[in-house]
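Student: Read through the structures below before going on.
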Structure 1
Amino acid sequence: MISTPEVLDLPPQKVARIAITCPSSEIMKVMGPGIQELHATLGAQGITPTGPWFTHHLKMPGENFDFEICLPVDSEIKPEGRVTNGTLPGGRTARTVYTGGYEGLGGAWGQFIGWIKAQDLTPADTLWEVYAKGPETGPDSSQYQTQLNRPLA
């Protein structure tokens, strides 16, 4: 389900982002339009993302999601509408890759968090998911790859 987790020391990453707070039941309604808005804004400014899109959760998801839809960039963008500049903080981070459909992400996170606890590591309150391979790569969701990241205290 997940690859062998590892602990990395990551540099900060500049991002273009849209901040969103919504009930968990609304996540599928806000994600697609947010991603499209980010790509359209960067495209209009002639900026190419430096990697795949991701969600940066400012706190652990529960009844509500408090997160940012992000695209990594190597330079500042001109803020427009909901799209602003931001930085994904660097630092010591636990990481793994989940391969499979998005419906399995909850189980993958449970497995990953279990590994973090077994290593006696202390996770921060935030996390991020990088959608490395998704529907845009083909219809077989068993081949999707989502990178799970949990900063460590």
Structure 2
Amino acid sequence: MSNAVALVAWSDEFGLGMREIDEQHRVLIELINQVWRAVVKRVDRAEALPILEELEKYTITHFMAEEVFMREIAYPQFAEHKIEHDKFVSRVAEEKAKIVAGQDVALDMVHFLKDWLINHILVSDKAYAGQHRKQSSGLLGRFFKRLLS
């Protein structure tokens, strides 16, 4: 797209130790970087809209995967986590609606995306990943790992 520097780069610090979720987070970071590049390049709305649509679609898919997983492990903070997801999707939808209405992608939207995702991964997602690791390391978790391998 452009030679603009990435707004956020993947860091091992973001890793949850769950290959599929980590890969999805990498894609989300790349999509946020695409939004950033669109802002830096000052692309027109017709070029920016598909990027936000892809971000919205991918985010919904990713959040559904996380939510299924959290239900599977009976994550006690599921309801709060889902509210965070819903707020993010809502914010992306609002920005998309603004673009459809003729506005440009707002710089504060890009910063919101970056800040929200980094904080969400480092705090909220690390919490459910930690619970999963604890459950997996218990006697029952080791039994099922042996059974499935």
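Student: To test your reading of the models, identify which of 1, 2 gives -25000 for helix-only ellipticity at 222 nm (-39500 (n - 2.57) for each DSSP H run of 4 or more, over all residues; to 500) when calculated.
Tutor: 2
Student: State the single structure among 1, 2 that was used to calculate mean count of other Cβ atoms within 10 Å over residues 10-17, giving 12.8.
Tutor: Value 12.8 for mean count of other Cβ atoms within 10 Å over residues 10-17 corresponds to 2 out of 1, 2.
Student: Still on this structure: Name the one structure among 1, 2 that log10 I(q)/I(0) by the Debye sum over Cα atoms at q = 0.09, 0.15, 0.19, 0.20 Å⁻¹ of -0.33, -0.79, -1.13, -1.23 was derived from.
Tutor: Checking each candidate, the match is 2.
Student: To test your reading of the models, identify which of 1, 2 gives 3.5 for distance in nm of label points 7 Å out along Cα→Cβ at positions 18 and 114 when calculated.
Tutor: Going through each structure in turn, the value belongs to 1.
Student: Work out the source of 2.5 here, i.e. which of 1, 2 gives that when distance in nm of label points 7 Å out along Cα→Cβ at positions 50 and 82 is computed.
Tutor: 1
No lab work stands behind these numbers, since they all come straight from the coordinates. Only a predicted model underlies this, so the values are computations on that prediction, with no experimental measurement involved. Cβ atoms are built from the backbone, for glycine too; each structure is taken alone.
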